[in-house]
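Following are the structures in question.
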Structure P
Amino acid sequence: MKAVNGERLAVLVGLVLAMLAAVPGYYLIGDRERLLLIGAGAVAVAMATLMMWRHSSEAERRRFYRALSRLPIAMVLGLAVALLGHIMGNAGTLTGGWYRWLPWGMTTGVVLQALWCWWRPLTVQ
């Protein structure tokens, strides 16, 4: 089994946040089945992340904290891209509600975080 990587843990934390960003939309439209499934999935990923973090070394935990500091930047960029795409696709308006573009933006942020960690891996100091 490969050692736990701090950057992977940070991406998993972003994945949990992206999954939780979909919860308000499912709640507002009354889709209780998907709400339950996304909640259960988020809990499962969070538990797996927590177990991986507990089995990580001290150096990987420092790497995780540094990678986690990149996550808000990636999320804000992802939200900006999703919002811009939503506005451009709706003739310059914000019709459709925030609960539609929020999960798209968070998912885009997770993808940006994963690409950032792949393109510029962290070094432990």
Structure Q
Amino acid sequence: MSSQSNVEEILDIATKIAISASKPDRNGDPVVDASTINNLLTILQNRKNVDEVIAYIIRQMGREEIDPDTGKLLLKALQGKDLEKALSILGYVKWIYEGISGLNVDWNSISKAQTFKDIVTKLVGSIK
């Protein structure tokens, strides 16, 4: 697998997670708070152990800080990954999530994006 296609694969995974995490709850806030997304990356950077961040995700799912859909995507994305790939995934999740949140885009306009290229195309059409 080429380096370019590897990055594209990671961006696609991160896109799905970020979209899921940014889904509005009943109050219109994202189902996963920005601080929770940031904590995932911080824990992995500090602990340098993918299994520990997976345990933290399970904990946060149990505490309803991470919704089940996003939690499943995170667990699937990180299971069996090495530290470098896990850091890339969570780093891209953070960037895409913060971008979606900061641009104030209508979640429904991006919710069907399946790839990073899809979300870029959708964002070009929906940025206010």
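Of the structures labelled P, Q, one was used to calculate FRET efficiency 1/(1 + (r/R0)^6) of positions 61 and 109 (r between Cβ atoms, R0 = 25 Å, to 0.05), giving 0.40. Name it.
Attributed to the structure labelled Q.
To which of P, Q does the computed value 14.0, 43 (Rg and Dmax of the Cα atoms in Å) belong?
Q
Starting from the value -23000: which structure in P, Q was helix-only ellipticity at 222 nm (-39500 (n - 2.57) for each DSSP H run of 4 or more, over all residues; to 500) calculated from?
Q
To which of P, Q does the computed value 35, 20, 12 (Cα extents along the principal axes in Å, for residues 13-52 alone) belong?
Computed on structure Q.
Something else about it: One of P, Q was used to compute distance in nm of label points 7 Å out along Cα→Cβ at positions 29 and 45, and the result was 1.8. Which label is that?
P
Looking just at distance in nm of label points 7 Å out along Cα→Cβ at positions 77 and 101, which of the labels P, Q belongs to the structure with the highest value?
Across P, Q, distance in nm of label points 7 Å out along Cα→Cβ at positions 77 and 101 peaks for P.
Turning to a different aspect of this structure: Thinking only about distance in nm of label points 7 Å out along Cα→Cβ at positions 5 and 69, which of P, Q has the largest value?
Q
FYI, it's all coordinate maths here, none of it is from the lab. None of the values given here were measured: they were computed from a predicted structure. Cβ atoms are built from the backbone, for glycine too; each structure is taken alone.
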